[in-house]
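These are the structures, in structure tokens.
Derivation of every value follows stated rules applied to the coordinates shown; laboratory data play no part. These figures come from a predicted structure and were not determined experimentally. Cβ atoms are built from the backbone, for glycine too; each structure is taken alone.
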Structure P
Amino acid sequence: MSTREGARVVMVSAMASNQGKTTVTAALARRLVRMGKRVRVFKCGPDFIDPMLLECACGSRVYNLDLWMVGLDECRRRLGEAARKADAILLEGVMGLYDGSPSAADLSREFGIPVLAVLDASAMAQTAGAVAQGLRDYGPVQMAGVVANRVASAGHAAMIKGSLRDIPLIGTLPRQQLELPGRHLGLVVPGEVEELDKILDALADQIEFNDAAWDALPIMPPSSAQPPPEKKLLAGRTIAIARDASFVFVYPANADLLQQLGARLTYFAPLADEPVPDDADAVYLPGGYPELHGPALQAAQRWRASIRAAHARGVPIVAECGGMMALTDGLTDIQGKRWEMAGLLPGEIIMQQRLAGLGTHAMPTADGEIRGHVFHYSRMESAPQPQAYTIKQSNCAQGEAVFRRGSLTASYFHGYFPSNPAAVAAMFKGGRR
């Protein structure tokens with residue numbers, strides 16, 4: 001298929017989380033790549049870990065699409081650009097097909113993208129048909145077909161196929177011996193998965209897929225539309241970004257925007273006790289898993305001293321979720337062990353089994369709101385007085401505390417920077433707040 005025509009496109013969704021959306025998307029992406037297709041994958045909604053794994057599966061950067069956080073025009077531009085460069089476009093949904101507002105179903109309908117429903121068939125047979133028809137008709141959405149996951153046998157697959165009536169069974173995956181492992185924030189990040197390529201290849205080998213059904217999918221037309229050029233509001237400035245196993249949650253679009261605003265990006269690893277670079281005009285501490293690396297962060301004396309020194313010099317510091325956690329006085333992990341953190345932001349982080357924050361939020365600034373999301377399993381105690389609060393997108397209620405201490409802006413909130421470039425530039429320049 002010529003890329004001038006566009007790309008086959010489908011959304012991989014399900015009735016709920018933990019049905020196998022990421023597994024099926026990754027298996028299908030790797031299978032198409034091995035067939036010689038150029039594949040682009042997107043993740044619906046706010047997410048960091050699934051895109052990392054899907055990038056390994058398809059070999060290309062995975063961006064997020066969301067009608068509220070990313071915006072309709074930017075979603076349209078990114079899809080059109082992908083159709084210009086690829087033969088196949090896969091969108092992995094978020095949670096269940098109709099969960100959230102806007103939902104994956106809303107995105108599907110907005111762009112006329114059919115849904116490939118993943119059904120965990122491990123504990124069902126003919127009921128799969130009722131689930132599939134409900135997913136199709138409730139919205140409704142255009143249903144491309146079903147992939148039955150965790151199928152026990154050929155006979156099991158036949159029962160599922162017979163129950164679907166006018167919905168095609170496009171593919172099946174058997175119960176996997178090799179699985180993508182997970183933890184409390186979802187799947188484990190790729191760097192922690194041994195032999196990830198072996199797992200992805202095995203999944204690609206195991207997925208039974210109807211090529212004729214794939215060829216019947218609609219084609220997304222290509223587009224050469226470019227985003228409006230950004231003013232070089234960060235020209236000449238160097239932004240140091242923490243990047244290691246403890247600081248991993250950065251939207252690719254965030255790094256792209258900082259560069260489009262004129263910034264030079266450099267990286268350092270607090271877990272390796274690397275200090276903030278001397279030439280940094282600003283510091284970005286993204287989210288991640290500091291709770292898994294308490295001993296190393298406590299031992300990283302050069303890193304801890306350097307971030308305090310940068311703050312004392314007035315260097316703008318933006319700390320999100322895990323980045324904020326690493327700046328507090330201490331972090332108590334899920335086993336009850338307390339570890340010393342950088343001591344820049346008063347307060348204690350306490351990990352817990354229960355989810356403490358989830359959803360899309362907006363952070364107010366003097367230059368308008370920055371949109372983004374919240375997802376964390378810890379709470380902050382003995383915290384200073386917040387200077388602001390995020391606003392929950394779902395009901396406009398008060399959300400997460402935003403702490404501003406000198407040149408530091410810190411919160412559990414993860415910002416999607418392209419939602420307000422001017423406000424982001426002001427944060428990293430230390431401007432109006």
Structure Q
Amino acid sequence: MKIAVAGTGYVGLVTGVCLAENGHSVTCVDVDASKIEMMRRGISPIYEQGLSELMRKNKEKLTFTLDFKEAYADADVIFIGVGTPEKRDGSANLAYVYGVADQIAEVVTKECVVVVKSTVPIGTNDKIEQYFADRLQNRVKIHVASNPEFLAQGTAVRDTLHASRIVIGVEDAYAEKMLREVYRGFDAPLLVTNRRSAEMIKYASNDFLALKISYINEIANLCEIIGADIEDVTKGMSYDTRIGSKFLNAGIGYGGSCFPKDTKALSWLASYNDNEIKTIKAAIEVNESQKLKPVKKASKYYKDFRGLNVAVLGLTFKPGTDDLREAPSLVTVPILVDDGANIKAWDPVGCDNFKKHVPEGITYCETIEETLKDADICFIFTEWPEVKVLNPSVFVEKMRHPIVIDGRNCFSVKDIKGVPMVYESIGRAVIDNR
């Protein structure tokens with residue numbers, strides 16, 4: 001089957017590569033010439049485990065091009081996998097989606113299925129179908145389908161090849177038949193529903209997970225006040241199969257490309273339709289507040305940060321990715337910079353991206369030990385494996401004042417109890433062995 005994919009970000013590129021891995025001939029389209037050249041050489045423009053290897057493995061079935069006319073004209077299926085960033089009012093910006101729709105309407109020469117894989121507000125697929133009807137240059141039939149993605153950054157390839165489920169939203173038998181053929185060979189439950197239900201499944205799933213994170217962070221904050229331990233609490237909760245253990249790790253909030261914008265988009269959509277999802281509004285509020293926890297905790301030890309040596313371990317919103325979108329570090333580090341701190345930061349893959357957001361006031365280090373040297377305080381924002389395997393004694397050996405604010409609960413409180421340092425985490429007892 002001849003497949004075209006619009007967009008080579010996390011969704012588009014991973015989708016295209018995994019479809020090629022499953023035997024299809026795939027052409028990926030982007031507007032960035034430098035990215036296209038990288039991908040033609042088998043280099044992924046995003047940091048994602050296993051992606052470059054699959055690109056090179058399937059190079060005979062993968063084409064990367066700037067020429068949308070060549071890609072879309074006679075494709076059997078066209079996936080739209082472009083971004084839908086957040087607008088100022090919280091709604092989803094669909095400009096890129098409609099931009100691709102314009103290109104498709106201009107050049108398609110045969111009956112095809114256009115699959116919206118981008119996360120879009122409920123009802124968008126219906127509008128795109130009408131959009132095509134109003135703009136098609138050739139007398140061909142375009143079937144529009146919804147096929148939301150459920151990948152997580154850092155595990156995107158695995159999440160696509162071994163998906164928890166494949167959801168397709170269709171309004172006709174032809175679109176269903178074609179998408180069943182596309183996903184033939186994928187070992188995952190397949191749910192066929194209507195387009196609006198498929199669109200809602202994506203939002204409802206992401207927002208539920210965001211709710212779970214914000215809920216446990218609020219419980220963690222209360223645990224600190226009343227003397228309970230959040231890890232014991234979540235372990236006790238996890239034995240209930242209705243709750244489970246996933247997304248119950250307390251920390252300094254969720255980030256990334258999905259949860260922040262999808263919660264705001266669903267809240268906006270509800271408000272636009274004279275409705276209110278109070279739980280989602282609360283989750284958004286809790287998450288924004290949680291990002292400030294590290295600075296609030298640090299203020300107990302220093303009135304301000306002017307002239308202090310500050311170590312920052314981890315910049316990305318989670319390990320396994322170089323993505324910084326909505327990362328807590330982007331909230332806290334600028335505060336430290338503005339307050340006059342001398343900042344040294346370490347992240348195995350995120351430093352170059354961080355420089356684009358905060359271009360001045362930070363020294364980037366190659367090693368954790370170099371970052372910690374002579375520091376007055378250390379903030380941990382990302383639970384990279386390199387951080388979690390550290391012996392806590394390294395903080396005492398390298399830092400001038402071993403005060404650690406751990407926003408990701410990387411260490412066991414028991415392991416810290418005998419170490420002459422200050423250790424504050426989320427939802428657990430403060431260890432002060434000075």
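Which one of P, Q has Cα Rg over 2.2 N^0.38 Å, as calculated from the coordinates, equal to 1.07?
Q
Of the structures labelled P, Q, one was used to calculate FRET efficiency 1/(1 + (r/R0)^6) of positions 65 and 89 (r between Cβ atoms, R0 = 25 Å, to 0.05), giving 1.00. Name it.
Among P, Q, the structure yielding 1.00 for FRET efficiency 1/(1 + (r/R0)^6) of positions 65 and 89 (r between Cβ atoms, R0 = 25 Å, to 0.05) is P.
Out of P, Q, which structure matches 5.7 when distance in nm of label points 7 Å out along Cα→Cβ at positions 169 and 393 is calculated?
Attributed to the structure labelled Q.
For structures P, Q, calculate mean count of other Cβ atoms within 10 Å over residues 121-128 and state which one comes out highest.
Biggest value here belongs to Q.
Suppose you compute P(r) over Cα pairs in 10 Å bins from 0, in percent, for residues 289-416 alone for every structure in P, Q: which one lands on 13, 44, 33, 9, 0?
The read-out was computed on structure P.
Can you tell which of P, Q yields 10.3 when Kirkwood radius over Cα pairs in Å, for residues 113-152 alone is derived from it?
The read-out comes from structure P.
-12000 is what came out when helix-only ellipticity at 222 nm (-39500 (n - 2.57) for each DSSP H run of 4 or more, over all residues; to 500) was calculated for one structure; which of P, Q is it?
Source structure: Q.
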